[in-house]
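All of the numbers you see were taken from the coordinates with simple rules; none came from a lab. Computed from a prediction, not measured in an experiment: that's the story for all the values here. Cβ atoms are built from the backbone, for glycine too; each structure is taken alone.
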Structure 1
Amino acid sequence: MASPPSSSPHEHAAARVRLDKWLWAARFYKTRSQAGEGIDAGHVRARGERLKAAHAVVVGETITIHKDGVDWEIEVLAVSDKRGSGADAARLYRETDVGRDKRLAQIEARKAAAQAFPLLRGRPTKRLRRVLDRFRGA
């Protein structure tokens with residue numbers, strides 16, 4: 001009777017991945033240091049609690065990521081510490097239906113706000129300055 005094959009230390013180590021590495025591998029952040037900064041700022045949460053960069057990501061865990069004014073609510077499907085293509089990164093997580101609806105609503109609200117308040121860049125032109133002065137009553 002043969003005994004079951006023992007798992008190598010490398011297989012066990014691959015099952016435990018730091019949160020900052022996983023966020024980088026899943027392409028939520030361009031660098032690990034940016035992922036760490038986002039985590040330290042409290043933008044990454046699980047069960048409503050802030051996480052630390054050394055948090056071990058577990059398959060099935062639900063994580064909320066606040067990035068660029070948008071909240072992502074995702075479920076971890078796989079664990080990896082290697083950054084691959086975008087298709088590989090998409091296989092690491094699944095966005096929840098409730099999270100997707102919230103995220104799309106946030107994006108629509110930002111678009112509506114952007115249309116209501118046009119973005120003015122740089123110094124005003126002479127013509128625009130005169131219009132602003134008339135508006136201010138000066």
Structure 2
Amino acid sequence: MERFWNKVDVGEPTACWPWNAGKSAFGYGRFGFRGANWQAHRVAYTLTKGEVPDGLVVMHKCNNRVCCNPAHLDAGTQGDNCQHTKSSGRAGRPQLRRVLTDAEIAIAIRTANYREAASILKVGHRKVLAIRKQFRNGGTQN
């Protein structure tokens with residue numbers, strides 16, 4: 001499907017092929033496919049290897065969430081995926097909480113589109129929504 005592959009930076013057969021379009025809040029590529037919003041790596045798998053068997057997920061062997069190289073994708077159970085995540089050292093990392101400056105809070109409040117504000121500030125859109133809610137309620141943000 002040309003529309004899909006035009007959004008992928010296809011390179012060497014062994015390299016990661018990054019998704020260059022919209023992404024989810026978790027950093028996975030997103031693509032409208034079959035009337036729904038799919039993860040881009042799942043579309044790549046489906047287009048090249050066939051349907052993902054029921055009950056399985058598409059896993060990145062390369063640990064790169066935006067990679068769409070079919071050679072880097074496998075189907076497995078959620079347990080397999082969790083085990084792979086653990087064995088690759090990606091599990092259990094603490095999430096860093098980003099504290100915004102007053103100027104950044106002003107951007108979050110004043111930018112008309114909350115998703116645009118999130119993109120500018122490099123934070124999740126829910127953080128912007130929480131800031132706006134706190135501001136409406138007269139609170140402060142940390």
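Figures for the structure shown
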quantity: Highest-scoring label, criterion being relative contact order in percent (Cα under 8 Å, 6 or more apart), among 1, 2; calculated: 1
quantity: Computed -10500 for helix-only ellipticity at 222 nm (-39500 (n - 2.57) for each DSSP H run of 4 or more, over all residues; to 500) - originating structure among 1, 2; calculated: 2
quantity: Value 0.00, calculated as FRET efficiency 1/(1 + (r/R0)^6) of positions 59 and 123 (r between Cβ atoms, R0 = 25 Å, to 0.05), assigned to which of 1, 2; calculated: 1
